[in-house]
Structure P
Amino acid sequence: MNVYLRQFAIIFGLSVTAAVVTYLINPPPATVERLVCDPAVLASDEICLQTVIDDWHSDCLWVDARRRVDWEKDGLPGSILLTTADGENFDRLLEQAFPLLAEKQKRVVVYCSDVSCGTSREIAKRLRDYQLVPEVRALHGGWKALSQAGMIPPSK
């Protein structure tokens with residue numbers, strides 16, 4: 001009986017060691033933190049995605065303030081690029097976007113990468129300063145919020 005107990009202990013020990021090594025090499029995926037947007041605590045120049053969907057009925061022009069390469073890779077379909085990232089000339093991009101801004105758009109939503117990205121707020125402020133459209137807001141959560149809502153198609 002002693003031999004069987006020893007064999008069991010060796011096999012059990014090897015199994016536990018293998019499990020620990022496997023966990024250390026390949027841990028379980030991190031849980032994705034869901035963005036929470038509370039309109040009551042937002043800055044006046046920001047907006048929640050749910051407000052855009054529910055109250056604005058998504059009737060707005062989407063502006064991507066991220067880098068051109070990111071916009072081309074996985075920007076919101078129908079969005080335009082207005083950014084200062086990577087040395088882009090904002091005034092030239094604005095000139096190209098002017099027909100869309102001047103069309104019938106009453107509202108513009110600017111997004112960048114995520115909650116901590118300040119580029120969308122900077123671009124939104126510039127657009128407000130030009131007074132081209134009545135309402136311009138930065139999307140709280142940016143591209144991450146759009147992605148979590150399933151509005152961004154898989155990468156091209």
Structure Q
Amino acid sequence: MTGRSKVAERAFSLAQPVIEGLGCELVDAEYKKEGSYYYLRLFVDRKGGIGIDDCEAVSRAVDPLFDKDLGVVPDYFEVSSPGLNRPLKTLKDFLRHEGEEVEVKLFAPIEESKSWTGRIRNADEDSLTIVVTEGGERLIKFPVEAISAVKRVIRF
């Protein structure tokens with residue numbers, strides 16, 4: 001993932017193997033100033049979702065590692081679920097949500113549309129394929145570089 005600060009990238013690198021060892025996936029890390037305080041946040045997920053006990057276990061496992069090797073001391077450290085409506089950005093994200101309905105936004109139109117909704121059929125490093133049912137069921141394959149955003153469609 002791009003766009004992380006150096007501190008967030010360092011935190012991601014340090015925490016990722018520990019979090020994977022706990023059976024979770026580190027989705028993202030951010031280090032940013034809010035008001036006069038610096039926050040370090042880790043976003044953790046796994047198939048079926050995570051709970052507060054998972055967040056606590058991750059926090060307890062990585063906090064001593066950050067104290068020793070991160071190089072900065074944030075004012076606040078948080079571990080959180082990335083949320084139901086977060087953008088899906090990585091191949092792992094796409095594969096974790098295979099079979100689920102998503103909305104795909106594109107930089108430029110494909111078949112005269114920049115927005116598509118369908119179920120994730122498969123994904124690889126180069127493309128995302130969804131099953132679109134509007135106008136009859138069909139597969140549409142999007143090159144990763146053509147995608148501006150992918151979000152799950154949440155229906156209650």
Structure R
Amino acid sequence: MNDSGPQAPDASVFRAILHPHRSLPPKGFLILMVAIGSVSFVSGMVFLMMGAWPVMGFFGLDVLLVYIAFKLNYRAARAYELVELTPSTLILRQVSASGKAESFEFNPYWVRVLFTERHDGGNHLKLASHGRELEFGRLLNDDERRDFAQALSRALSDARSTFSA
């Protein structure tokens with residue numbers, strides 16, 4: 001770490017990139033598709049040898065549909081949210097899977113982190129300032145949203161106390 005002097009006025013105090021969780025990495029996807037394809041091929045060959053040759057096409061169709069479903073899921077995983085806190089601004093940038101981006105800026109001295117729990121155990125995370133509320137963190141699961149709300153609240157509190165002097 002280089003402590004060569006004071007930070008630049010726009011240096012980040014807190015920065016987080018929120019991505020949706022994907023439990024199956026690309027290598028796991030390849031292994032899964034090979035396993036599904038192999039089982040379908042062997043099963044299709046059994047039906048082919050029994051004379052029910054049209055069934056083999058349906059086994060191939062099943063593999064294709066599983067492949068398409070996973071590819072759509074991986075495409076949706078390209079969405080992310082960037083939360084960046086500087087001494088003068090809190091920036092929330094939401095980027096959809098298609099690449100469309102929206103940015104929102106808040107004054108860190110006025111913005112509040114609202115974390116609300118529902119009766120079913122779910123929760124919502126919002127930023128509120130001057131009567132406006134903006135929901136974010138939908139890419140995270142409930143536990144991650146709870147942890148992130150605490151981390152961002154702490155960072156905002158630290159930034160307010162550090163930079164108000």
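Where a number appears in this text, it was derived from the coordinates with a stated rule and is not lab data. These numbers were taken from a predicted model, which means no experiment stands behind them.
Some notes on this structure:
- Value 78, calculated as percent of Cα pairs over 10 Å apart, for residues 22-61 alone, assigned to which of P, Q, R: P
- Computed 25 for relative contact order in percent (Cα under 8 Å, 6 or more apart) - originating structure among P, Q, R: P
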